[in-house]
Structure P
């Protein structure tokens, strides 16, 4: 049910020490661990509308449901069936093409035609003629590495054999020729995918030029990853730049499609700086790069001439005594190429700023003790910018617009919870995917002018037939009096006169938020399985996590693990204050940074937790990659004490209780050496440690083996806690 979240409600949410959003569902069916693990994100998760999008040039939207493409009206919300999987397969079969098992997604070409594809090719379906025509895409192009398609010209880019290619009208052109193991054009792993980098190719607005990354990693040390599936086992080297060591050297190329020529941007400065947040000017004459120093405390937003590659000017610079982390490219204002929008945390929170092309600040568009989480786009006139933010509460997310001239900010979404929206090309409508602790999922089309919302879908509670525990979302105070957001699942058939064991699930690392006002407070279905087994499951987001402002996140700088442990122990203090918690039976589980935190707490505060399971843990930060580690810890050369204090090899002999450590044998993120060093030190110190390795798996154990992993962790806590 929709309700307006007024100031009184907002004040209650922000200032109350505890707020509870509880659900108790008393049914007889119990979850199996197979259901909790394998179906928690599929059939037992709130249903999503697949492939939902706005239709080009219309006031309509589409989505796929039960293998039928449906078209809906933005104003009324009414939908109709447009074409089914059966219809598409009839056309494919008549054209002697392979049929499809499902409609995966469609991309609208215009109001009447859309693209669809499978592994064998791509086609255009016409709604009026009810037929298909084949495009010129080669069958194997989509299978190539870093596959991307320019939206205007539909030129395809991809990488193979380390080199970059483009394909237009069925003709393949090789853009680079020097690609190798050490010279990389994959477009996926530049700067270890930090700084918001998720790809390596960037088309100009008109599709006439392609900017692309070239990464020279010849100075980076080889690191061995063993393939255990061959006889004999084989070493496969990767390039892994560890903190304090040499890094790679990145440059940006510009490919001229018409001239079939390439030049490289002539960036100045040290080889090991970072080139991030690539953007094009609307007229395609300039490329903009946020050039970040290796120590990550100094950023220049530079302009370069796309025709010559030469530096033109620096628009502005940002400095921070700890680190600055540019994550989003500049966004030019529609119909005004002399102005752009930039995201920055220079006032302590991530906000939007309006600049002119000379780098002069016109105005700060948003302000307050809350964060803009991303900018989505502008309306057709270039008058309003749309964005997600957590202005209502750190655990909520809403969708807003701000007028560039007046500065007026409007909240466009209703309902206390988490809204994820996307915008139509004109900025007239949004589709809102809404969830809260008690609402599984709703989709609404919202008019951005009058904020009128039309509901188009409500998901059923997928676990309504199961006998579950209750869950709630609340706050506690840390030692500095700061609110920390928490989530607690209570056991099935909870009895406040009994004493229960508690499983603490944590991550508490950068770029994370575990506790949110989403379905089940952001919890996993596995927590409900543990609630069936008589456990309470608790999580707290401490300092170092996201969306609480710069000071909250940067409190952990140069000492990863220390401040986080202080906040986690405040969570334990809260648990021990509850009369129904058995303080002698508190367990701990986390993966990756959560594995580091789990091991830290078990050894640096021994005896607090009885049992723990640490997956893929960082043990010694000098063995982790440069970009992430040096941002938060500085280099090992500059912060010897910080690295030493948080090196978990120094605390192995302090371990009390049971610790299960797990690692993927092919982990290229937190390399296997971390937990192997810990195991070696445990043997040296005569410390008994439970240890398990998953051959063939990287940083996460996925696929069918996920069940094996979760059964092992579950059994470990049941047997020992």
Structure Q
């Protein structure tokens, strides 16, 4: 009878494990000492210890009857430890019979307490691999040479003893480092969601005939790297720097660690701005650190922590303060976080973002994080945008054939004083799914559905919505249609050529065909649409990118008669920055030349605000955080109703990319904003703003100043 395969594998593992450890045996200054070995040292002490232990085992071991009955022959392996107190312990025994394991434990349990081994003159534990050939015969121990003794072995026909403890002393030295080879570019990490950065590879992602999907953002590097070689692109930008500081400032991540199956980078960053706007000095002082890496080829991680203080142009400060949460804090910085007061006229707003990204196969990516998502091909999105503050989310991307299916589950907050309880903000949830279909090599169509619900009746996160392949509207009826708010949407993109494509979105909130097509402009006609086009390498100019976009959303879209169920988070819209009740046209130009870049953006719009006076306190449908029951009429609803306001915003920026690995940029920007309502009120009044900024920033997210 022979040992089973499992036993042989364990024996092989222990043997390999012990042989690697032998190299460090000389670290033990003194072997454990039996009373009979006192006075000896070095190789002689090791020989004496081994001989005494093997002889003790032979004299006390009683072969179980089953060995003879089965006529068994084989190998038994034990892992022993002499503790720092000099006591023997059997840590593990691999044997064919339980009777053998029990007998080994009994024999070594009878060993006396001895003087422990020492390392750096201090008692330490030592582990041994003790191998025995069965049937057992008397050990024939021979004196080892000095060389053999230094490896802790003795020669015996039937037993052997090998030190395995010292492998722990070499683990640190055994760690191997490898050169970093831009592993992030082929990883499951998200590409930081920045319009300026995405414009660089947008032409490559929109070639006629490629089977990808561009609406679900942020992208992961691996899916984009197939069409846009990040490493090759960045190689063209690298500066010839040999010094450590030169390489880190101009070309590389600050800290890099790469092992056999893992890697990570760590970088400090900034978002420093100084300027003047609306007649006051403005600034932003953000210090950040971000950490990213991978464990194996399927799991990646990212974390960023921002600590910020700032004071902005007057119109921006007023908007931030209009978003103020319950609890006494003065503002919410749009797109960032709740702000505390800083000094007498500034804000302090910390932000933390991060996620785990896992790809179990080529068809799936799963992310659990705290951050933002975006659905659409435009500058704005009427379905899901990144202009609100970060939030916890779980996202599942499924990509196969001509399809990409994205499911996202989010935990959001309503921070109004009306729903705050015991100092805690009201939690609500959103689940959405977006199915992207490449109908032809030029035409893409997307189907979108989202539902909001709150923790009414203590139902928490409703498990009904975890099903990724079901219509949420049907679930809403089974759980109580008044307990949720469903929104559906459509999107499309058509590639006329490799240089020109057009895109669109339609959002439908609580669709009612009678109200939509009835012709009386019902307030229930909650629709919005987007139409846009992009032109790459425009007019034959390489790296010139042009974009035109039109958006309009009817009044009361995204709102709800139960305000907490609106399409918002932390007093900010989850779709378009302007909420509802608006028309908007946008023209964008971007240009790149090496590390230099520039952009221009013009926004024209018409918005409808509430008057919020004692004479007129009606809700006209622009602010999604109001009760629809306060509307002034049911029909004749038009875009721009209420306090009609014309808006013009021009933004111009030019800059230089300092480090392509970290997206560190230096820039100058100029913004002009003209805001003209029909009637000046306490919150909306005619104003013109000119805001000039100089800055240096690590570009990891979008700032939106165009509201």
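Key figures for this structure:
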quantity: Computed 6.1 for distance in nm of label points 7 Å out along Cα→Cβ at positions 128 and 672 - originating structure among P, Q; calculated: P
quantity: Among P, Q, which structure scores highest (criterion: mean projected area of the Cα convex hull in nm²); calculated: Q
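Bear in mind that the values in this text are calculations on the coordinates, not laboratory data. What you are looking at is a predicted structure, and each value in this text was computed from that prediction instead of being measured. Cβ atoms are built from the backbone, for glycine too; each structure is taken alone.
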